[in-house]
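Visitor: Following are the structures in question.
Each reported figure results from applying straightforward, stated rules to the coordinates on display, with no laboratory input. Computed from a prediction, not measured in an experiment: that's the story for all the values here. Cβ atoms are built from the backbone, for glycine too; each structure is taken alone.
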Structure P
Amino acid sequence: MNTQGHELFEAFHRIKKASMGRIHKSLLQNLKPHEFFMLSTLKKLLTEQAEEASNHQTDIPPGIKVSELSRVISISMPGVSQTISTLERHGYVKRIASKKDRRLVYVNLTDSGEQLEADVSKSCYQIYNEAALLLGEQDTQSLIYLLDKLTGAFDQIDHNQSDY
């Protein structure tokens, strides 16, 4: 039995636990990790959307479509809606119904959501910067190379499975 895959999975679990454990619980303000992931993904998509609109000199939509969030993070529409509802209750996001089609719903960050995402992301970057300093430049570059290679392997697995 090949245990390397299991060992790799466990190593990532240890990394997640060690790094997320360093993020102050007070920073996450009662959010679960997957809820913060949704918030940071929303921020990333909004930034990309604004850049694209600027490059093409088009209007910026009022937010990201719920269906787009679902597609990007590979979570069902009901799952995305549930997480968005939690974030909305906390005041971090707002839903915006399309004026042309009321069935179309956009999601955008509130000022509180923007601030929370920025604060937690800054904390995460600081932790990883500290880790990179401890590892040293050569080991950090080697790790980045190997993680990029692993990403390529996962992409290849996905591609092979979609051929069936």
Structure Q
Amino acid sequence: MNTTEQTTQKQSKFSIKNIFLPDYENYEGVRRINIYVMRLFFALMFVFLAPESWKVILSHEGAWDPTRAVAWCTWTAYSTLAILGVFHTLRMLPIMLFMIFYKGLWLIVVAYPLWSAGTLKGSPAEEMTYVFSGIIIPILFMPWKYVFQKYILIEKK
């Protein structure tokens, strides 16, 4: 194979068209676009949440309220582990599922009742509602078929 053919082959792997096709060679049949979007979310989790949560934990003085401590420790742990999702995206999908679940649950049990009562606007929950409603993007880009096969059906080897 000459150099021109090798270059053409390498270029075709990274075409816009190919990011929407299943990638069996690198990502167990998951589309590259799903991998890229999830990597972006893992990076955003780490960049925006880990520094703030570590700051709260490391600068806290005195006794913790146990419930508040659980929340901060959970956010710190999951946002710090999210850096692994940038490099091992499919292996770290449980962290993404955790994020979708807790944010979705919060939107249902906290934001929705406030919204349906007409009291969300101006409430302490309003800003978090806007932030948490961004979970629609990971929901859309989660490789649900892969999740179902790997975490629900659990393939036997």
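Visitor: Hey, FRET efficiency 1/(1 + (r/R0)^6) of positions 106 and 130 (r between Cβ atoms, R0 = 30 Å, to 0.05) derived from one of P, Q reads 0.20; which structure? Display every interim value, and only then the final one.
Guide: On the way: P: 0.20; Q: 1.00.
Source structure: P.
Visitor: With distance in nm of label points 7 Å out along Cα→Cβ at positions 18 and 114 derived from the coordinates and found to be 3.6, which of P, Q does the value describe?
Guide: On the way: P: 3.6; Q: 4.6.
Derived from P, not from the others.
Visitor: Please state which of the structures P, Q yields -17500 when helix-only ellipticity at 222 nm (-39500 (n - 2.57) for each DSSP H run of 4 or more, over all residues; to 500) is computed from it. Walk me through the numbers on the way to the answer.
Guide: Working: P: -24500; Q: -17500.
Matching structure: Q.
Visitor: Given that Rg and Dmax of the Cα atoms in Å, derived from a single structure, equals 19.9, 69, which label among P, Q identifies that structure? Walk me through the numbers before you get to the answer.
Guide: Numbers: P: 18.7, 57; Q: 19.9, 69.
The read-out comes from structure Q.
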